[in-house]
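Where a number appears in this text, it was derived from the coordinates with a stated rule and is not lab data. This structure is a prediction, so every number in the text was calculated from the model and none was measured. Cβ atoms are built from the backbone, for glycine too; each structure is taken alone.
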Structure I
Amino acid sequence: MQTILILDDVPAVAACLAYKLNTRYKVKIVRRYSEAVNILSSGDQIDLVISDYNLTENFTGQDLVKHIKKVRPDLPVIICTGEQHVNSVPGASAFLRKPVSIEDLLEAVEKFLAK
C-alpha cells in the first residue's frame, strides 16, 4: 500500500484529509515541519506529501518543497492552502485551494500515485 505524508498544523484539517484518503492509502500525519523533515530523511516509505502552505517553526510550503527536492527529488508534493495571496508554489507537483473537495483531492493524488 502506498504511503502519503500529511503535514498540517491544524489537527482537524489533517484528520479530514486522512479520512478522505485512508481507505486507499496508508496515511501518516505530522503537525510540525521538523517532524516531516525527519520522516523524509529516515528512509521511511513515503510516496506522496500533502502539505499546508503555512507551517510551524516559521517555515512555509515553499521551504518544504525546496527541502524535498534536495533529498527526494522525485517525490510528488501537493500544497493545499486557504491563503488568498498564495497562488502557486514553485516546484510543487500540484496546488490546491482550501477547502479542497474530495474529488479534487483524489484526482490530484491519483495523478501521482496511479499504479
Structure II
Amino acid sequence: MSKIDDIAGYYDTHSVAGELEAAIASGAARWETNIDPNPMIGVTVRLPKSVLDAVREAATRRRVKPTALIRQWVENAVVHPDVTNLADVTALEHIVRRSVHDELVKAKLAA
C-alpha cells in the first residue's frame, strides 16, 4: 500500500472536525468571511493574430493591459447591449469622463 493510500484510508475513517474547531479556537486557522460575491473568473479566448495585435495596440494607446481592455469591452457590451458599435462605446466613455471631470472642476476637486 502506498503512502497516499494510507492517507486516504485514514481520512475515509476519521473526522477532522475536532482538529478544525481547535485550530479555529486557538486562532491558528479562521473561516474566510470576506468572500467576493462576484469573483473574477478566468477564460481563454482564441483570437486571430491580427486581431490580438490590434487589441494590443489599442491597449497600449490607452495605457492598459490587453486583457483589461478586452474585459472593458465585454462589460460595456453587457451593460449597454443596445450600443453595438465599439466607436459608440468609446465616444460614450469619453463623454462620461469629460462630464465627471467638469463636475470635479466645478467642485474644485480637480484642475
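Kindly point out which one of I, II the value 1.00 was derived from, the read-out being FRET efficiency 1/(1 + (r/R0)^6) of positions 13 and 77 (r between Cβ atoms, R0 = 35 Å, to 0.05). The partial results should precede the final answer.
Values: I: 1.00; II: 0.10.
Matching structure: I.
Given 66, 45, 27 as the derived value for Cα extents along the principal axes in Å, which of the supplied structures I, II does it correspond to?
Working: I: 33, 32, 24; II: 66, 45, 27.
Corresponding structure: II.
Using mean count of other Cβ atoms within 10 Å over residues 45-52 for the comparison, can you identify which of I, II gives the largest number?
Values: I: 21.4; II: 9.1.
Result for mean count of other Cβ atoms within 10 Å over residues 45-52 over I, II: largest is I.
To test your reading of the models, identify which of I, II gives 1.8 for distance in nm of label points 7 Å out along Cα→Cβ at positions 5 and 29 when calculated.
Numbers: I: 1.8; II: 2.7.
It traces back to I.
Quick check: -11500 is what I get for helix-only ellipticity at 222 nm (-39500 (n - 2.57) for each DSSP H run of 4 or more, over all residues; to 500), calculated from one of I, II. Which structure matches?
Values: I: -11500; II: -20500.
Value -11500 for helix-only ellipticity at 222 nm (-39500 (n - 2.57) for each DSSP H run of 4 or more, over all residues; to 500) corresponds to I out of I, II.
Can you rank I, II by relative contact order in percent (Cα under 8 Å, 6 or more apart) and just name the one with the largest value? Intermediate values should be presented prior to the final figure.
Values: I: 23; II: 8.
With respect to relative contact order in percent (Cα under 8 Å, 6 or more apart), the highest-scoring structure among I, II is I.
Tell me which structure, out of I, II, gives 2.0 once distance in nm of label points 7 Å out along Cα→Cβ at positions 21 and 101 is calculated. List each step's numbers first, then the result.
Numbers: I: 2.0; II: 6.1.
The read-out was computed on structure I.
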